[in-house]
Structure P
Amino acid sequence: MATTLRGEKSEGKSSIRSSGGIAVLEEEYHFLVECDSVNTPRLEVLATAGLPIVNVSTSSSGFCICRGLDATRREDQRKLWDVSATFSSEVTEGQSSSGSSGTSVSSEPTEWVPIYETKFERQQEIITKDLDGTAIANSAGQPFETGVVRSRFIPIWEFYQFEPASVTDEQVIDRNEVCNNAEFKGKATTTLLCTVLSSVVGFYYGSRRRLTKYALRYNINTWKHKRLDVGTVYLDGGKLKPYLDDSGNVILGGLNGSGGKQTPGTEPSVKEFFVYPERSFSSFLRG
């Protein structure tokens, strides 16, 4: 028994949707297959030479991979089968293919601007200043024995980004747990913390590319570590001296940010420390 592909039919379908923050293109093509016998096995119809091959063939756009074939026999002409082929660009981690990279296209996925998903995460932090900018200390300017812990929700933006396969694992690692060294998407320096959630090299949209999932955490108070400037010693003329009260007892006293004694009754200064390296986000994130 033999089957022959008579050609592609005029009707077709194309659609685009969002899945997990990624634009998914779906296409549908229709073909006509003729058999030399009404008893031709259905599997032979689907295996007709010239029909797309599931998980191998790409669509004419080059973006989509064939995901399914559907054959329906005509009731009035039982040797004729109408075959529809569905193609999709939907990406899953670990997806790969040995098929052709397809035809050349004018749009490059590694230039697409990602679609962001906004989430929120609870964060606990010890605060050193209140909303008015006053240091957390008693009326005599001394820090409290225990800090003030605030629990709040911070926004997180998660997104996927296609990148060239030439981007190395080492480059991706260097992008993990870093802060922005300049304003990015309207957010001030060191207020964004970038983490890499996953990064996979596979066959996406007709070519070998890297798909990386990022998360940006926004802290309006910056990601610098903050501490009240206090100590049991202070600097006087370049020398360390014990911080004493009027009775000669060593106390934990406020400092002025330069190692010197803070004026009595004045709250201590606040010291900030860089705990995350800084990177230029615009050098690897699109937005």
Structure Q
Amino acid sequence: MTRLKLRPAAQPQRLIAPTLALAVFYGGLFWVRIPTAPVPGSGLEEAESRRLQDESAVLRRFGKWERAVAPTLKLHTAYPESHIYIAQLAEIYAHLGRHREEAAMWELFLERSPAPIEGCPQIAEAYRKQGMAVKSINALERCLAIDPTNPDSIFNLAHALERNGEIEKSAALYARGFSAAPNYWDLGVGLARARLRQGRVAEARRIAGQIVGQAPENVDGLLVLGLACRRQGDRPRARSYLEKGAHLSDRYADFHLALGQMAEEDSNVDSAIRHYQKAVDVGQGNSDLASRIEALKKVRQ
């Protein structure tokens, strides 16, 4: 039987915090001047500074990331304490896939910005994209230390720990965050998912049911709720939640994997093949699943 992999809850889309987002937006679109002075001996005149700001802004605005490196790097060299240019360089390196340099810029941002949390969780993502899970988690721990009550920071660290297989630590953080922010549904879904993995199925079902009750179209909540019902033997409700989730998010492979498994258990070969094939088609299948489909097709012959 193909092993079902739970997809972590969608991470909140807060990759650039509001203040920084506005600075980047206005700086890139309307070319607002950044009131900083070059360091002595930088050789950068005011007119040249304005020209470089305009050039960097236009190139970033139109996605010319490779060409945007030089003018932005010149500005950073002239204004090394400006967290704005540091963030702009980090953004450029991220788009270029130069995640080592991106991480270095976000490290500088955390040191020099008056609001370092605005570099979270981008710094952790830069490390994660290099395959450096430990450094990514360490960065998120530093982010949480900036404000231990920040629910985004709690979620981001819990999510990273879960992704790294540290379920007990992840569950504790999810529980702490969800207790403080009960309307933060991603924290609740994360806690329900962790409880399911810990074998605390009834608790997982209760928490996921609470989330779905408040947000009936929360697909991550529907997935955990459907899986918990299935684990408890409540197959009609399990199928109902999973089918609803698949309808709401047809490219969410985990719904099709679970529905395919249930169809196979019910000896419904055609339905099992259809759901498994859908999981493969959306790019979430694996070689084991492809082999399973071929085996099921032979049953129909």
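Computed quantities for the displayed model
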quantity: Label whose coordinates, when distance in nm of label points 7 Å out along Cα→Cβ at positions 67 and 179 is calculated, return 5.5 (choices P, Q); calculated: Q
quantity: Relative contact order in percent (Cα under 8 Å, 6 or more apart) from the coordinates reads 15; which among P, Q; calculated: P
quantity: Label whose coordinates, when helix-only ellipticity at 222 nm (-39500 (n - 2.57) for each DSSP H run of 4 or more, over all residues; to 500) is calculated, return -22500 (choices P, Q); calculated: Q
quantity: Among P, Q, structure where volume of the Cα convex hull per residue in Å³ as derived comes to 178; calculated: P
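Each value in this text was obtained by applying a stated rule to the coordinates, not by laboratory testing. Predicted model, so just to flag it, every value in this text is computed and none were measured. Cβ atoms are built from the backbone, for glycine too; each structure is taken alone.
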